[in-house]
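What follows is a group of structures, each given as structure tokens.
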Structure I
Amino acid sequence: MRFDVLTLFPESLDNFLNESIIGRAREKGIISVNAVNIRDYSLDKHRKVDDYPYGGGAGMVMTPQPIYDAWEHLVKQSTKKPYTVYMSPQGKVLTQGIANRLKDEEHLIILCGHYEGVDERVIEEIVDEEISIGDYVLTGGELPAMVLIDCISRLIDGVLSSEESYLNESHYNGLLEFPHYTRPPEYKGKKVPDILLSGHHANIEKWRYLMMLERTKAKRPDMFEIYKNENEEKVLEAYGLLPKKRKRRKAGEKDVGTKGTTGLSDVPEKY
């Protein structure tokens, strides 16, 4: 997958792009990430890329010409029209679902705004989607762009060591991740849960799933309600609340059904 980042400060991305998982994925050729300096496409002799806003007001606005020309240059290099994202506090808040959708794009162009933002006309002309990383404002789009690249890249085949590395992570399946432990088995009087030392992999998986449910319920009740409603039987089974299976009727016997049928509305307070 190819990422091109349109920015006024390409150097701010350099360290991030060369480090850790992203750096290794670039070295292997799994992903390509390029920081493109918008100033290089300015027609102004001083490489100016901003101007005062029409109608007055504080701050400066990024002018459309350098952005459009930089974008057009990248488009001409691509065999297929790239998908263009503008990192903006007015965009949809980034979720795991959005990242999972964008990982299937062959070529992603990410536009980073600065100052008071970008001339609306160039947004209308080139942007396919606006994305925010939260309901707050930053000084520029470089940090959000790095967040987006990291979030998408780790879902691309070959970037992480295995698919298992992200399948149970927070938000991937609608739940928060289970707690992790490593050596030593006891630290400051706190012990690793016995189940994790048992070697019984089936029971460990059950415990981890239950911990995911408990953590999500405690920390993100909004997520828990959505997941619970979409996975009722699976959640009831994890809490041991599924009714016993109906017994087969022998000839001549009455069907008395199953007593104690439990629904999500009848679960105990702990649930």
Structure II
Amino acid sequence: MTISVNSRKKQAKKSFDELLVDLKTSNSEKVRYNAARILGEIGDANAVEPLIDVLKNDRNGSVRLYAARALGELGEVSATRPLIESLREDRNVDVRVRAARALGRLGGSEVVEPLVEALNDENPQVCMTATDALIEIGDVATDALILSLDSPKVNVRCDATRALGEIGNHKAVDKIITMLKDEWVNVRIYAVTSLGKLNDVKAVPALIEVMKNEQENELVRAGAAAALGVLRDQRALLPLRELIMKAEELGELEDTALKSFKKIMAANWKGSQEAAAKKTMA
């Protein structure tokens, strides 16, 4: 197989073997990282071991970055352990970011613990990428993320709360309800949003309480009102109506409450119409 490599001066065709030679022996970091990039795009599993070697040993961060990216694209589970080591140990932030992204693509229970650990990384981009990787992995990450909600670090609690909402496992509902009382407002904002995404009516009483609490941050209260609109539970109708009627003019909170009120009314009207139709047909 030959691969076209573009440059400003000329277009050359390089074979798979020539790319491996470039990866292993070139003195140019640009040549090495381009070789790593193209090897990932080719999709040949024979490139995995050479890329792992580069990931571990190349002294240039850009080359290691492209090696991590290529290993994620190739999707071979044999790259899991080396990528975990890079996520934990590489001093280059961009390499750790790419390692986290690659691990999300590889998936499996083995990658959950190191990705959860990465929520504590000193760099926020690594934390965010690790969160997105855990979301991509899905249900298998739920238990570890629930445990992370007890972290003393606010950013870890935020990231874990967001991830659990995106994953959508109802196992997380009870614990996220407790996060509505977190001391940090950002955590509480993620908590109300995630409870809406989890779509479990078990959260309705707690969300009503948050929405009615005039001492609570308005963004949190508006988020709770929005979540109630998603859940479409009739128990929220009266509290939403009371909130709207108390206002002299509609701000963001009251406007959100009004939209949610209309959603619940529409959902219940549709439900009553369907029930009446079934009764007529019976």
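Values quoted throughout were computed directly from the atomic coordinates according to the rules given, and no laboratory measurement underlies them. As the structure is a prediction and not an experimental result, all values here were calculated from the model. Cβ atoms are built from the backbone, for glycine too; each structure is taken alone.
Just a few scattered comments:
- Which of I, II yields -21500 [helix-only ellipticity at 222 nm (-39500 (n - 2.57) for each DSSP H run of 4 or more, over all residues; to 500), calculated]: II
- Structure (I, II) behind the derived value 4.7 of distance in nm of label points 7 Å out along Cα→Cβ at positions 34 and 154: II
- Top of I, II by relative contact order in percent (Cα under 8 Å, 6 or more apart), largest first: I
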